[in-house]
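In structure tokens below, several structures.
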Structure I
Amino acid sequence: MKASRIALVTGANQGLGRALAEGLAARMAEDDLVLLTGRSPQRVEEAAHEVGRSPGARARVEGRVLDVTDTGAIARLAAELEARHGGVDVVMSNAVARLLPEESQAERADEFIDVSNTATHAVLRAFGSVLRPGGRLLVVASSLGTLGHLDTRLHHLFDGASLDQVEYAVESWRSAVHSRTAQEAGWPRWLNVPSKVAQVAAVRAVAAERRACDLADGTLIAAVCPGMVDTATSRPWFGDHSRAQTPARAAEAVLDLVFAEDVDPALYGELVRFGEVLPWHDGTPPVEQDRMLTP
């Protein structure tokens, strides 16, 4: 008898995360379980109820309250799933802190870094260790996650770094923001850039250690770029959403990676957009975004 598969999505109350949960529920089997997680008990309950009863849902859907800034809670949930189910098969690290253009980047730095980076590191550590053979661990990033988007003075912090070194670099960036020395050191004022680069660097670090074993048993660890998505988080940053995808449409390419029969070694440990690798060293520093944020 084939064991039931277990999938987990963080930041799944709304937007892309909810669309990913919906897609998993539709494409997994009746005995499988999708855990829809978020910070608000009420929103989690409502979203899980609606996703589980949507017309296309096949798998069971359960809501679980998970504040990804609580790294202990992440570790406890991973341990619980290992004890109850022998591990997990799909993990989608999707949580992000919403930031508005008029808000101070420096004042929101701690929350943004905690949700996007500290949580990503915790998910990679905790769920990487309980990911079953043939599983999928995907971190939702963006095209800004390539190294070339950072000042060249910062490249050595992330290029070829271990996960411990990525964590150290992120905390150095946080300290520089608080001490108001970030720009002098080359950090962009727009938090999203170093955050996304660090997310991809963290994925690359973990993948480098596991590559041979994972490819041998069909396991995929990667960062994913869903493209431009029309969500409450992204909408305030763009004046023209005519080419933006709905969350459901954006989720399709990500879900195709989850349900691909075989793992393409070229995609392993990389930043993937619509099935294609975005080269790690591509990109240019975001001068225009920094100008937008200048008082």
Structure II
Amino acid sequence: MTIRLYDTSARQIRDFIPLRPGCVSIYLCGATVQAAPHIGHIRSGLNFDILRRWFAYRGYEVTFVRNVTDIDDKILAKAREQDRPWWAIAYANERAFNDGYTALGCLPPTYEPRATGHVPEMIAMIQGLIDRGHAYAADGNVYFDVRSFPGYLRLSRQRLDNLQQPSGEGETGKRDPRDFALWKAAKPGEPTWPTPWGAGRPGWHLECSAMAHKYLGPAFDIHGGGLDLIFPHHENEIAQAQAYGDTFARYWLHNAWVTMAGDKMSKSLGNSVLVSEMLKRWRPIVLRYYLGSPHYRSMIEYSEESLR
């Protein structure tokens, strides 16, 4: 029997045909570890654990990569707020995420790379994009030139002329405000790495293109993540990787959110339910069934009644 998957890029269900017979390669955008996980965060890992297990059950050899974003604007902001080292915040929350995944019965990934461990790969990709005319350096930053890549926005199906992408703090020298940062120039008090364009740190999107290339090669089967990552994160990943010369992902799968009163569960809205607190009240298997039973593309409205 054929496995069939809903592919976000095609907006339809497609028969799954692996690149290599009997094997499946999956890249899942993992946690940005600025805070402890709520059940909305864990849902993505759980949904793709179910997918991975199903492929294995059907006889496939699965390579499953789930990254950790351990350097990011949000992590650095938390470090300033809490007057703690950025790496201490990132590592403590990475452990909290892994504790949550383990408690809910998720298998460990084949590889779990951290962004900070792959700066050389990112620098090599940036240089390749500059050499191919898809990126440029300015004021110590390096930006991707979105107009240089005709396929930009095909995943989210937006029009470039309708897109608003205001510059972030310190993102000076852009040719077009919609160009996005591959590398961010050094700022006082922030961690930095040396590059040919000056000291700085990675942009958010670059890490996943570089790590997918390293662990899965220039082409792989499935890329996954939450609906909120379609734009800008996954759109920018595609642009970077394909402009660099990779085929990149052949199928795109996106899980829906856990909501509360109709809004996406998030720390910024103050409506999140931490996994660590939930596990004090409910058995892990209850949370696994609660988050895993609905279709992965369906929203789950948080409900104490459903948990009971």
Highest-scoring label, criterion being Cα Rg over 2.2 N^0.38 Å, for residues 150-189 alone, among I, II: II
Among I, II, which structure scores highest (criterion: distance in nm of label points 7 Å out along Cα→Cβ at positions 158 and 262): I
Computed 2.3 for distance in nm of label points 7 Å out along Cα→Cβ at positions 86 and 126 - originating structure among I, II: I
Top of I, II by relative contact order in percent (Cα under 8 Å, 6 or more apart), largest first: II
Structure responsible for 21.2, with mean count of other Cβ atoms within 10 Å over residues 46-53 calculated and labels I, II on offer: II
Structure with the greatest value (metric mean projected area of the Cα convex hull in nm², for residues 222-285 alone, set I, II): II
Structure with the greatest value (metric mean count of other Cβ atoms within 10 Å over residues 62-69, set I, II): II
Which of I, II leads on volume of the Cα convex hull per residue in Å³, largest value: II
Label whose coordinates, when helix-only ellipticity at 222 nm (-39500 (n - 2.57) for each DSSP H run of 4 or more, over all residues; to 500) is calculated, return -13000 (choices I, II): I
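All of the numbers you see were taken from the coordinates with simple rules; none came from a lab. On a predicted model such as this, the values are computed, not experimentally measured, just so you know. Cβ atoms are built from the backbone, for glycine too; each structure is taken alone.
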